[in-house]
Structure P
Amino acid sequence: MMLPPDPAAFNALVWLIVRQIPAGQVSTYGQIASMIPAPAGADETDYQRLGAVWVGKAMNAVSARDDGDVPWQRVINSQGGISLPEGSRAAVQQRQRLEQEGVTFDSRQRVDLKRWGWDGPLEDWLRQHRLYRPVSLRAATDDKPQQMSLF
């Protein structure tokens, strides 16, 4: 199954989630997929394997009409990179938009997900939309070594 059973409904749900990502933060295709239960009619195993791809297709389906409403630039790949073809107009635009929001790129053209990663929407919003809590992309805020106490 290369597309979700109801692509329009899946895309609408993805875009609803993406609208929650604040300026200056990013999410990944996989993080967004992890928030969404397997769609009706989709096999759970297929969804685990293809969910991030489906989110990518949903982001690719954002039209010029939706461009101002869906902050598509805030969704990147799990390595912190832009997935659009390097040097393409859309890739340049995505990077420029992220930089205008304060997001920085390293020398490998990657975003530090531990610094710029989104923790997801509030619990009440997730509950209201029957979605799962995503795994945080950010690192713990304290710099103390995490060693278990022996006593």
Structure Q
Amino acid sequence: MEEIVPSISSSVMGPLGIVHLPRLWLKILLHGCGRLPEGYRCGRGGFDEALTTQFGIDPDAFIRFIETEKPDYQATERWVVQNAKDLSPQTVAAFNTHIRTANMRAETATERRARFAIADQSFANAIALNDLDDWAGLHERLTRAASA
């Protein structure tokens, strides 16, 4: 079974208004279906863990729900509404600002800038660098499949 790059950006939000939630849902769903490429985190660390921590979501229960039930995105948002401890507008706004403005760790940002020939050493936005990585992975899989 071919792996699928989770190409939903962390900048994307659903009706609940929480950035990164659609990407987290997709990564866990892909993992649960055995389709997430090796090297992609899902549910632990980074933005994934920041989301579950910020909103008071039990990460084990959230991962188990998605991997077991394989819900669509709207069902996932309903689960979050029922299970999160804090979805106040202030908490959502603070989380969204944090995710949108977060810089990648210096070492990883340096590697990504080199990979994508970005000369500007100040370019370190985590979402932008992650998006470039996803797009490159998607491009590689699509063009490899087309030439096979």
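Every number here is computed from the coordinates shown, using simple stated rules; none is lab data. The shown structure was predicted, so the numbers you read here are calculated from the model rather than taken from an experiment. Cβ atoms are built from the backbone, for glycine too; each structure is taken alone.
Assorted remarks:
- Source structure (of P, Q) for distance in nm of label points 7 Å out along Cα→Cβ at positions 81 and 105, computed value 1.1: P
- Answer label among P, Q for the case where helix-only ellipticity at 222 nm (-39500 (n - 2.57) for each DSSP H run of 4 or more, over all residues; to 500), calculated from the coordinates, equals -19000: Q
- Calculating distance in nm of label points 7 Å out along Cα→Cβ at positions 41 and 97 for structures P, Q picks out P as the one with the greatest value.
- Among P, Q, structure where relative contact order in percent (Cα under 8 Å, 6 or more apart) as derived comes to 24: Q
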